Structure I
Amino acid sequence: MTTTSIKNLNLLKIYDKESQETYFGGDQEWYSKKWQRLSGCGPTAATNIFYYLSHSKDILESAEQLNTKEGWISLMEKMWGYVTPSVRGVHTTKMFFEPMVNFAKAQGRNLEYYVYEVPEAPSQRSQFQEILKFIEKGLSKDVPVAFLNLNNGKVKNLDRWHWVTIISLEYIEEGQSAFLTILDYGRVKKIDLALWYNSTTLGGGFVYFLEKY
């Protein structure tokens, strides 16, 4: 079994003083408005990734203050102004990576994006091993990977039309079995990537970012 993951999951640990609960990554349910809570998975995943990048690369001066729920919500609201869902949500990778790059520029930094699309038609998709290589490459550079799932197929513990944050990948060498560890609704979950690939009817995509110097 080959496993690749980000180096420090604790950077994404969030403490809620009121409930005394601990979360990993943000929860779109924390948004203040109903529409934001319904469609906010994209900006929430973007917040998770940008925070991780900002903490390790000093993109944000006050990064150490964002480990409270209140601070995380503040960054989520700022991100919403860039990664803004349409009536169909953030339903393409372009709607995710372009605003994310613009958000970084507003902070005085340059991000370079890397995208892997999974087409709707199975006949147009690349070999499954290519997806594994893409995700593994991003995680090996110590950056979380965003995952757009337009249809969850037979994967029961993954919402359709939804963005999540990948923090770990494990697979057997032949690539027939592969699992992702993701952050979703402030929790750590494990999903069957091979099952998703073989059963999704709409496909999706993967995105990660690296800072340009």
Structure II
Amino acid sequence: MGVAAEERQALCTLFEQVGPDAPTLCDGWATRDLAAHLLVREHRPDAAPGILIPALAKHTQRVQDSYAARPWGELVQRIRRGPAWYWPTSFGSLDEAANTAEFLVHHEDVRRAQPDWAPREPDARRDAAAWRSARQIAKVNLRKSPVGVALRTPDGQVAAVRTGPDVVTVVGAPVDLLLFCFGREAVRVSFEGPEAAVERLKTLNRGF
């Protein structure tokens, strides 16, 4: 089982524990909304493009709302089973490529929205996958940064992801760096660089 599949199962288990109305780090979304989003992404090719294309967002929202209205247990079990056999990400290698960051981030979106959350223990395979994803996502989500950006893990792995003046180095565990690149605030990272540059990076809209 790959990291994407493991995170999918762990997220579904957490969904079952916290229920449909628990908070998440996704603005305006409870767990029911997040689950509906995941189903749209994997089951509705007519609606999935609206996740990224604003002109199609109204249709996507209608479909997502229709999923969200279904029984909670049904939603969770459909996510747990994964996409249909003909969906591209039903294959392991494509699942890892397309879903590792998705399920890592959304698992943490639920975990870290709970009042008693704590970082998970290090896991070499999960952390390696998060580090790969963070480097890739940073080049997209931090592309508009007005300052240079580098990422660094506690064990000294470094990635320069944005050239520019007054380089800021963001230091943290791979999962935290991945979440930072997706714009999440519940992260444990530190910053090295000129104070003004750090503040400019912190206020950057880090997203697609």
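Read the figures in this text as sums done on the coordinates, not as results from a lab. Remember, it's a predicted structure, so these values are computed and weren't measured experimentally. Cβ atoms are built from the backbone, for glycine too; each structure is taken alone.
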Structure (I, II) behind the derived value -16000 of helix-only ellipticity at 222 nm (-39500 (n - 2.57) for each DSSP H run of 4 or more, over all residues; to 500): II
Top of I, II by percent of Cα pairs over 27 Å apart, largest first: II
Comparison of I, II by Kirkwood radius over Cα pairs in Å, for residues 99-138 alone - largest value held by: I
Structures I, II, by relative contact order in percent (Cα under 8 Å, 6 or more apart): label with the highest value: I
Value 1.9, calculated as distance in nm of label points 7 Å out along Cα→Cβ at positions 3 and 155, assigned to which of I, II: I
